[in-house]
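These are the structures in question, set out in turn.
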Structure P
Amino acid sequence: MTVPWTGAVLVTGTDTEVGKTVVTAAITAAAQAAGMRVAVIKPGQTGTATGEPGDVDSVTRLAAPLTGRTLASFPDPLAPLAAARVAELEPLEFYTAVDAVREEVDKHDLVLIEGAGGLLVPMGLASVGGTVDRRGPRGVAGRPAVVVARAGLGTLNHTALTLEALERRAVPAGVVIGAWPTQPELVHWANLTDLVPNLLGALPMGAGAMDPGVFRRSAPGWLTPALYGVLDNWRAWAEDAG
C-alpha cells in the first residue's frame, strides 16, 4: 500500500502556466478530505500589480486550506528574483522561506510549497559560504516534490530534465499532469504511456474553473494514494476525462 506523503512537499513545474496552482489545490482538497491539516505556502508571488488574486487566493477559493501564506509579492510578472530587482524591493531571503516552512510543519500534517515557474527559476537570495545560491530545491533536499507537467508535445524532455535535476539534489519526485485535454490526440496518449511510471495524478482541462464544492469532491479521483487520492486506472480515467 502506498503511504501518503506528509510534511513539507514542493510543488514545482516543468515551466510556467502548467497548472501548479490548481494541482496544489487538488492535493489540498484530497488531503483535507482524508482528515489532514494542510498549509499552503507561496514563497514568491509575482504579477500582483494586476490586482488579480494571487495563487494562494486561488487555492483557498478551490480547496480552503487550513493555512495559506504568501511570503513575498512583487508587481511585475517575472521570476521572483528579477521582479524584486526591477521593483527595487528586497528579494525573498532563502532562510526566511525555510523558517516559514518549518513553522507550518510543526502545526500541520502536510505543507505544500508552491514554486514559481520551473524548478530552477531564481526565487531569492541566500548567502552560503560567501556565494549566492538561487536554487530553491536545495532547501527541501530529502523531502518529496510534485512536478506538474503538460500533456502535449515537448513534455517528455522537460519532465525528464526536471526529474533529473531533483534527483541530483536528493529530492524524490513524481509527476502530475496539470491539464488533460477534453479531446486527447495521439501525442497525449503516447505521453501518458511514457509518464505512467512516474505519474501521481492528472487533472482534467478546466478543473480550476469548477465550482469549489465539485472541485473538492472530485479531487481524490484525479490523484493516486501518495497524494491522498484513489486513482489507479490511468486509461479509464483519461478516457472518461477526455
Structure Q
Amino acid sequence: MPRSLLITGASRGIGRAVALHFAAEGGDLHLLGRDEAALAAVAEEVAAAGGKVHLHAANVTDRAALQAVSARIPQLDGLVAAAGISGVTPVDDDSDEADAAFDAILQTDLTGCWNTVRAFAPRLGTGGRIVLVSSVLGRFGVPGYGAYCAAKHGLLGLTKALALELIPRGIFVNAVAPGWVDTRMAQTGIAAMAQGMGLSEAEARRKAEEVVPVQRFFQPEEIAHGIAWLLNPANTMQVGQCLNLDGGVVQA
C-alpha cells in the first residue's frame, strides 16, 4: 500500500534519495525544502518514477511556515527530517561570522528537526514513523566542527526523548547516522579538509576513505535503504535507536 511521507531537505542529497526510493513504490510524497527550483526538479523525477508529489517551499527554521504546510496535509504515515547544513566553526575564530555560522547550524540541524516534529507529528496516526537524520559526527567529535557535532549529538538525545514521548501514541521515532556520503555537503567538507591539510581534494578524499573499514564513501541511495527500514511497518522493535550507516566506523 502506498505510504504518505513528508521529507525535509528533499531538494538534494539524502532527502532526494529517500523521495525517489518511495516514488518507486508509488508513494504519496510531500517534499519540503528551501530551493524551489531544485525542489521542482526532484518533483519531476519523483513523478517520472511513479510517485505522487506535493511541493512545499519552506525553511525548517520557520515555525509559522511549517505549521502552515501542516495545516494543508490531512494525514501522514511517516516523516523524514533530512534538512541540514554544515560548516567549519573553530572556537578560536572570534568573528561575528563564526558566531552566526554556529547559530545557523544549530538552528537548522537541531532546532529545525524539533520544529518539524512539532509541526507534523499531529498528522501521524498509530503506526506512524519518524526518522531524524543525524551523522557519524553525532557519535564522536571532530576539531573545528563544534556546531555540527553539537547539533548531530543533540539529535540523538532528541530522538530518545521523542521516542518515549510518542510511542504511547503508536508513533515510532528513530535516527540514522550516515558516514561519508557523496553529496554536495561532503564535497564541501573534503574541500575544507584538503585546504586545511595542504592536500589535493583527491588526496583528502583518500585519507577520509582510509578510516572507513569498507574503504569508500556511500551513495545517498544506500542511506535511503536504511531509512526505509526504519519507516517499514514491519519494523516494530526499534524505538529511540540510531542506525549507523557508516561502513563500520562506529561499532556500537
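Laboratory data are not the source of any read-out in this text; all were calculated from the coordinates shown. Every value quoted in this text rests on a predicted model; they were computed, and no experiment measured them. Cβ atoms are built from the backbone, for glycine too; each structure is taken alone.
Say we calculate relative contact order in percent (Cα under 8 Å, 6 or more apart) for every structure; which of P, Q gives the highest result?
The maximum falls on structure P.
A value of -10000 was computed for helix-only ellipticity at 222 nm (-39500 (n - 2.57) for each DSSP H run of 4 or more, over all residues; to 500); which of P, Q is the source structure? Can you show the working numbers first?
Values: P: -10000; Q: -13500.
Checking each candidate, the match is P.
In terms of FRET efficiency 1/(1 + (r/R0)^6) of positions 107 and 195 (r between Cβ atoms, R0 = 41 Å, to 0.05), which of structures P, Q is highest?
Of structures P, Q, the maximum of FRET efficiency 1/(1 + (r/R0)^6) of positions 107 and 195 (r between Cβ atoms, R0 = 41 Å, to 0.05) occurs in Q.
Using mean count of other Cβ atoms within 10 Å over residues 91-98 for the comparison, can you identify which of P, Q gives the largest number?
Values: P: 18.6; Q: 9.9.
Result for mean count of other Cβ atoms within 10 Å over residues 91-98 over P, Q: largest is P.
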